[in-house]
Structure P
Amino acid sequence: MSNQSDQRNTTEPSVWDYVVKRLKFWQDYPSGVENAEAERSPSRQGAFPWLTLAALALALIAQRSLEPYPGRTPWPGIILYAGALAVLVVGILRDEWHLPALKPDAEEPLRMSLKPEFLMVGVVLAVIAFVLFGSGMFTFLNTFLWVLSLVFIFLAFWKQRRLQAFSIKNVWKQFCSSGWQVNITRWGIILLGVIAVILFFNFHQLEAVPPEMVSDQAEKLLDINDILHGHTPVYFTRNTGREVLHFYLSAAYMGIFNLDVSFLNLKVVAVFANLVTLFFIYLLGKELGNKWVGLIAALFAGMAYWPLLFTRLALRIPYYPLFVAPVMYFMVRGLRRQNINDILLTGLFLGLGLHGYTPFRIVPIFVVIGIIIYLVHKPSKNHRLETIFALILITFVSVIVFLPLLRYWLANPSMFSYRAFSRLTGMEVGLQQSPVRIFLENFWKASIMFFWDNGVIWAHSIPGRPALEVVSGALYFMGIVGLLVRYIRKRHWMDLFLLVSIPMLMMPSILSLAYPGENPSLNRTAGTIVPVFVVIGLALETSIRTLRQKFTGRSGRWLPGLILGGLLAWSAANNYDLVFNQYAAIYRASSWNTSEIGRVAALFIESVGSPETTYVVGYPHWVDSRLVAINAGHTGRDFAIFTEQIPATADDLRAKMFFLNISDVESMQLLSETFVNGVLWQYDSQVENKDFMIFFVPPAQGALP
């Protein structure tokens, strides 16, 4: 005791300690409270849980009132949500409704053992790879040296774990003596059921929803086709520049399995990216709560309309949450456990994410803010110094992973930054008003998109509706309230980290100052699905746990289960209708039917025609001729031709087919004058108002096919 007392008396507060103390405007609390998290579970002997049920019911009715309908007004929802807020806060203060207790932080500081020879080799290899990446291409040599440098850097810091020796002989002896036993548990059955639901929502009608490609998919498939033909850039310059990870993974999938470069195969890769995201959402929910929180979060995210739409669109959007999830998981676990391996993995996934999708560039800033949040709540000198080292290590590893793009960025700063700065600054269009005012308005619109309006982009959303369906929106509200109240009472860094992550990960949309009409957008806020659905998991787990512990007797067994089943079924039905009915109908009506034109073109090419004599006559705001070629099975070719170029095609004596917009009277007349033996007819599309014209020219006598 005397030694401890002496140590306390000789430790003087530093300037950092003083600043931290001033930042903590709340009253001082007893030492150890923030780590103890001694939250009492709701008592079984308590009164009827009317506060929990009332808060849940009011929140559900409130969100239901905010669903789109003619003459929609927010005021009923605001009033009902205010009632839910008041009831829920009372329920929390009366110890009826408690979020699951946070896991305690490790008291020991971060420990590591550095192998300097490995670190030196890794740095040297990274420098050589950096120089070789000046070509702007992935080659065998620079890629090998880059990956090898990462391996040596990980070996320099990685902490080996002692694992029990694996012996095939011992396993065989055990099998011969007692056989293998498979235990069927309640958790196992529930887990299989959740996986089945997630797989259903992700793969159901994958080919049909969405049914058509847009020009963005044409750009992606052309880049993938380039990779398969040996073109391996570090950064794709087509369509104002894009990161490459989506293209290389898709090309690997199509190349390894010898598949067509098609929209469906592009979707399959995106779906698997989404499934990996759900796995890390489960792990993050488990880390911030328990396994039930993780499972609920993954289930709701797996069947939610928002991530399903941008996954099925098969652009780069899923790669934002794909890397946000492991970065958040390993960062939280690494800081909580003070584990060097988790810190290394945080840097790895942070660097990989920068190769995925442009909005991910906000995540390095988010990581720094997360470290600051941890430092403010952990004023211990040991934790402070070790945490700063953890940030340096995360930065170092992520820079090494980012190395190819870093080299490209330094050589081509305008191309690399164009996409982001064209939205943030007035480089394309002037700002319409004060940037501060635009930022605040964008922040508000993005914050309420979960409850009110998720934007107007039909390709990856249902315009004008909330980003979350009724059940998810209500639970998200309850979870946010629960986190805010607990943070005010307990001041735990993980609660603030989770709360801050949501607006931070929406910044790529909020910072669209030059084009405020593009905010909110579900693609640039896609990383937010990770914390949002963890919050939903926390809220539902808490509500069901409260009901189970409050209800006694037979009702305590079946009533909470009935409520849980009802909420899950309601949410599943909502999402199914949104994705496979509403979104499918909107997308089909808004997109052009290039697949229909492509099928007709393929029949022509396979019978009497050829790709060289298949034409799509250009017309304003009509089909992308590259998509017609892709759907016809000729990726990389463009069937486009302009009206003034039609007469020149008469020199080719082979059979020809021209596809025209139904309103393009000028081109039809010119074709009839140029090819007097041609035949013109209207193709009746399966989609309303998407008919098109076909002009067929038979081959001249003696023409080669």
Structure Q
Amino acid sequence: MNVEDLPIADAVKEILASSNINELYPPQEEAIRAGALKDKNLILASPTASGKTLVAEFCALKHILERSGKTLYLTPLRALASEKYEEFKKYSSIKKENGRRINVGISTGDHDSSDPWLGRYDIIVTTNEKADSLLRHRAKWMNDISLVVADEVHLLNDAERGPTLEVVLARLMQINPDAQILALSATVKNADEAAEWLNADSITTEWRPVVLREGVLLHNETHFKDGDAFKIEIPSKNPAIDMALHVMRLGGQALIFAATRRNAVSLARKAAANIALRLSKPAKRSLARIAERILNTGERTRISDLLAQLIQQGVAFHHAGLNGGHRRIVEDAFRQGKIKVIAATPTLAFGVNLPARMVIINDYRRYESGYGYYPITVLEYKQMAGRAGRPRYDRVGEAVLIAKTEDEHQYLMESYVLSEPERIWSKLAVERTLRSHVLATIAAEFAHTEQGIHEFFSKTFYAYQYGSDAIKGVTAKILKFLFDETMIETNRENVSATKFGRRVSELYIDPISGVEIRDALLNRAKVLTDMSFLHLIAHTPDMFPKLRPYSNEIDQLALFVDEHQDEFMLKVPEEWVDRIAYENFLGEVKLASVLNAWIEETTEDETIGKFRVQSGDLYRLISTARWLLYATHELAALFGHKDLSRNLAQLTERVKRGVKSELLPLVKLEGIGRVRARILFNSGLKTIRDIKRAPLENLTNLPLIGPRVAKRIKEQVGGLVKSEEWKKLSRTKVEEQQALTNY
């Protein structure tokens, strides 16, 4: 089927033609024939790169241009939301009937707002959690949604992300029963079951634009499930690296999946010397520029130094410990073919679109703290294997598992290569998971009686799979907890949220976090310090990732606890009564100490060295801490603790900026982060007034503040920048640069 033959606007066809999209892939054609453009609910389950997103684009544009509708696009990850937002923006030149252009919006943060500004957009891209938050705030524009696109819907099976997606879909079907649902999925065994729950038709296909060959490597020989085999050279004696070198000799790139971050970094380091030998001089010059970008993005740390060093040799590592800026640089350079090999943790398989000529799965087991190593699911394997093969570049993509013995070779072939993905099962009915959603159902007035609450949850995927009675018992237990903790109240048959319950739901925190914060604010510590609040939020179930104390840190942390006992809002567990609780407490103190180091302006590199926490984890801790401190501030206001308001507001801002309180006025200036603010302060420019009075030349002479930054600072504070002064400074800087170049 040709794009030209589709019942869509000519303007859409022109944009697709400019991208050389003229003919539909078989899954796309099947979706169109099944009624995707006629408001039919569908689950489209097909492999990576088979064109699922384009079907969503067709449907969204149909709703906007012909039905004056609005599209909500749900994704599990912020990175994926950003990727989809950029894809949809290509249609922003198209005009609607009212003469206005199509607007595309994105919202992935701030869980305490209804974001009314999103109402003016035609296509709204959010994470599942943000959509859940918007529903809790009863965002009015959500009533106008006529199309819901749920990307990666197979993650209903995921214990962490699945329940939120499930509740969001059930809620959207409740408030918009006539909206079209388009669910996009990897191939799973029971897509038809999920489709029945969504009142949808199911399309399941194995078609891919690039043929996928799956096999197992043992020693130096790879066997594929189609019976083919080939041998590789073994210059490094590491099977994964030797396979990557093999594909590089053929002109391709490789993704190597490792079980842990440490293993990913180790593989990248081992591969670097071998890869570097095979790079041309122009390639090395290009990689040197990318390495320089790494060093100039964010604070310079030992992790960024190592990453830059490896990139110069054509290799990178990729895991959640990297900060977002570094991950994006690595991904872009790999897409451009400049980085030849990435060693990554499996999280990359569920993130942004990053195909390679070959995918190498170095370890079929995954490590999880507290559980050790366990075999991955077939679905996880298929997600990783699905990255093999670059559309428009490769005719064939190859995914290879690494075996160490003949017995393991047979196991991997039978258990993964020749197996089908598992069924997906709802993970909703776990008390820890369900608690927040039950409260939200009451607080946002989606149900007004206990019967109404049970009726809503009887429409979830869990109830569809297990029966409504299976979730009723857990729901009843949660209702009792919420009533006992005064988050809900009853009046005969009616159930409603108290001010406390409603605020906890709006703040998007676990009800247990709300209870712990409320009780701590009431009881307080003998001595209130920053550590009091930082440890309180570290203790809540919402703080993630948790940190565990290493054995050589326990004595030092225990001494700190003894010396600061009066500052803790929670009772210190008895070490010899409950050793596990005591070590968990020490882990919370360690986490609070990391945050305290951050607000005391300890450098990122020093923090990494002292606490062994990586950049990506540090910034996730900072983000979560800001959210929980904000929630603490709001609950303090609710319960009348006015004396804490100023300190909590300031501490929240300090965690956001990573500075001592004296720098807060300066870091509010655009382009001024914690490092530049400290430079300004130490030079005597301590206030906005000081900066306003200072000559422009004084600013430009400071480290890390050139003419452009200085001019921007002066404009923000209302300082006058004379054109002659600006021209003179600019000329001087150019002359200095030329002199350095000549030297």
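Data table
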item: For 4.3 (distance in nm of label points 7 Å out along Cα→Cβ at positions 82 and 218, calculated) the corresponding structure among P, Q; result: Q
item: Value 1.10, calculated as Cα Rg over 2.2 N^0.38 Å, assigned to which of P, Q; result: P
item: Relative contact order in percent (Cα under 8 Å, 6 or more apart) - structure with the largest value, from P, Q; result: P
item: Structures P, Q, by FRET efficiency 1/(1 + (r/R0)^6) of positions 330 and 482 (r between Cβ atoms, R0 = 35 Å, to 0.05): label with the highest value; result: P
item: Among P, Q, structure where helix-only ellipticity at 222 nm (-39500 (n - 2.57) for each DSSP H run of 4 or more, over all residues; to 500) as derived comes to -19000; result: P
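FYI, it's all coordinate maths here, none of it is from the lab. As the structure is a computational prediction, the values presented were derived from the model and not from experiment. Cβ atoms are built from the backbone, for glycine too; each structure is taken alone.
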